[in-house]
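Each in structure tokens, the structures are laid out below.
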Structure 1
Amino acid sequence: MALPDVMGYMMKGRICVVVPVFNESILIQKTLQSLQIAGFEAQDVYVVDDKSTDNTVEYAKTTPMVGTAGIYLPNIHTVDQNGGKAAAQRAIMARFDLLGRYDWIIFMDGDTIVDPEFRTSLFSAATKNPTVALFTGHVVSIKENTAYTAYRAYAYAWGQEILKKGQSNFNCVYVSPGCASMFATDVLGQLTIDSDTLAEDMDLTLQVHKLGKKTMFVSEAKVYTQDPNSFKDYVKQVTRWTRGYWQIIKKHGIFSIGKKKPVDLYLMFATLEGILFNSISVYVLILVFFPPILWISIVFNFALYFLINCWAAYYYRRIDILKWVPVTYFMQFVNWFLFVRSGFEVVFLQNRFDWNKVRRYT
């Protein structure tokens, strides 16, 4: 006799991890070691190599991991030809029949270090919330003495501990990051892992919503990622993210006429807010209609930005966030320019784009 659907996810416990990699030799061993520390056994970790041209595969094969029967090497599969992250995920799932053998699949990246409590936090959340099909982890920027990682720390604190928690409460999480997402396999099997955008993680998240399933942000399930340490790489990464965002907006017809789910309405608001109600637009409006109060507005905006950075510095225990405030304040304007430019490229020029992988560093 089948159990009621409401009990379905809670009764399941087999979890595996899928790690797509392409030229991740610098960090792959630390990634695998962190998975072992978090309680994942080697037989449940699947590394899929997208035809790397460095020593990624060799390093992964020489990373010992403890399994139930002794010392194991990770399950490693190299695809026939380089086809991108989404294609690699499809290949490893088919190669090892992961949908049939597991109840949960965690997607992460080859430059990601998981917190020791990552697995426990996700499984605990799944047990307490049996109707949720997709759990989203908490991304933390690895500390580096640069303005770019300091800004990311601020953005992650605000974007996750404030915005994503609110989205989770109203089932409006619109992107579960590809480095920290846990899917129920019976739902994942109904999704299409497409290679037609630069944001397969956002695509999958919206597909979960289209099925009427729930998503949930788990703040305690932390992963640590390496963010760009140069302006060039920062621009490359944000450009990829914003292009992917606009591709998903277009693909899912967020602004089309028809019945909308809560996540669609949230994305409509977020998109318009990103274009029209950011600091630059507000400053321009004030300059045109109320020029005498322009400097007051700038001072007020900077003060608010500084206060949020103070909270982020306390939350992540990173005093360097405050040191970089005079620089990072202007990075929000860079983000706005890249967001608007990407929208024009995707919506009007209808260009296709490469992945734009950023450089890893030790």
Structure 2
Amino acid sequence: MTHGRPTLDTVAERAGVSRMTVSNAYNRPDQLSAATREKVFQAAAELGYGGPDPAGRSLRRGRSGTVGVLLTEQLPYAFADPGMVAFLHGVASELADAGEALLLLPTGGSPEHALVRDAIVDAFILCSLAPDEPAVADVLARRLPVVTAGSPHLTGAPFVGIDNVRAAAEVARHLLGLGHRRLGVLTVPGRPEGSPTPGPNRPAQRARVQGFRQALADAALPVEAIPLVEAGTHDRSAGAAAVRPLLRLPSSRRPTALFATTDVLALGVLDAAAELGIAVPGQLSVVGFDDIAEAATASPPLTTVAQSLFDQGRAAARLALRLMDGEPARSPRLRPTLIVRDSTAAPPARPTRRAP
């Protein structure tokens, strides 16, 4: 009677073959006849042996066949945010074509949740992390191939992403060109770089706010008078809740245009405006960022900055695969496009005063 956990040796004894034969049955099946493989697998099934340890097998081969994607948020965010879903779809598609697997590693902003040091992967893709994130140091300590997406920019690592500052400045110029002078910004909070407090880091959002406000300052608008509203979380209902107080102001005081740093938040603005009876774009222009699928089908269709997050995901995975094969990998040049739809127009005309 066999006691304890079955091993290669116990399977070999039961099948009446050598330990190497059992190993070959799992790792090099072409070296054995079909009858011998069947004998080994039958003995393994009788003993409850599930095969060699994957971690040990990866060490022997020198490759795990897996790429780790490090997220700045907790894991559910990867399945709830449309932009992240599109990016990961692109990563997964490229890896699937290459026969590789994908491992999601949430950081949650704290090193104890990073799971980086023990991850069995061949490369890392860092997605929207700040350079001071503890998990970034953990990744670099592994000395594996690294690709960054969105942020951070790391010396020697290929980068996939757009210039968020420049893209947001184009949004500001679009609204200024329409004649808007009372503007507002809706974004999501993130912990400041270098803060010891755990929480998500959203450097792309900060860059978009920076670019938008800088363009307004360049146009001689008093930036300090531009309201900056933060949604509690990054979802549509939170965006709507955040802008309701602003939209309830008298028409002479509320913004005639709002820039939301993501389409998800912009869709929330459209919801709040519809609820309060504010016509878009007649009384309020709204611009988003990302061009997710819902942007084109919104009511009205949303003006936004288009960046193909699916293509960025494929590009990031492609770069990781090249690095894993020891090939050179250069950062691609990506140019976002301002897509003007029906959610922006000239501001409402001010009523003229009659002469006494």
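Couple of notes before you dig in:
- Taking FRET efficiency 1/(1 + (r/R0)^6) of positions 86 and 334 (r between Cβ atoms, R0 = 25 Å, to 0.05) as the criterion, the top structure among 1, 2 is 2, with the largest value.
- Source structure of the calculated read-out (Cα Rg over 2.2 N^0.38 Å, for residues 126-229 alone, 1.27) within 1, 2: 2.
- Among 1, 2, which structure scores highest (criterion: distance in nm of label points 7 Å out along Cα→Cβ at positions 270 and 310): 1
- Structure (1, 2) behind the derived value 7.0 of distance in nm of label points 7 Å out along Cα→Cβ at positions 14 and 278: 2
- Highest-scoring label, criterion being mean count of other Cβ atoms within 10 Å over residues 22-29, among 1, 2: 1
- Of the structures 1, 2, the one that 26.8, 111 was derived from, the read-out being Rg and Dmax of the Cα atoms in Å: 2
Each value in this text was obtained by applying a stated rule to the coordinates, not by laboratory testing. Keep in mind the model is a prediction, meaning the values are calculated, not measured. Cβ atoms are built from the backbone, for glycine too; each structure is taken alone.
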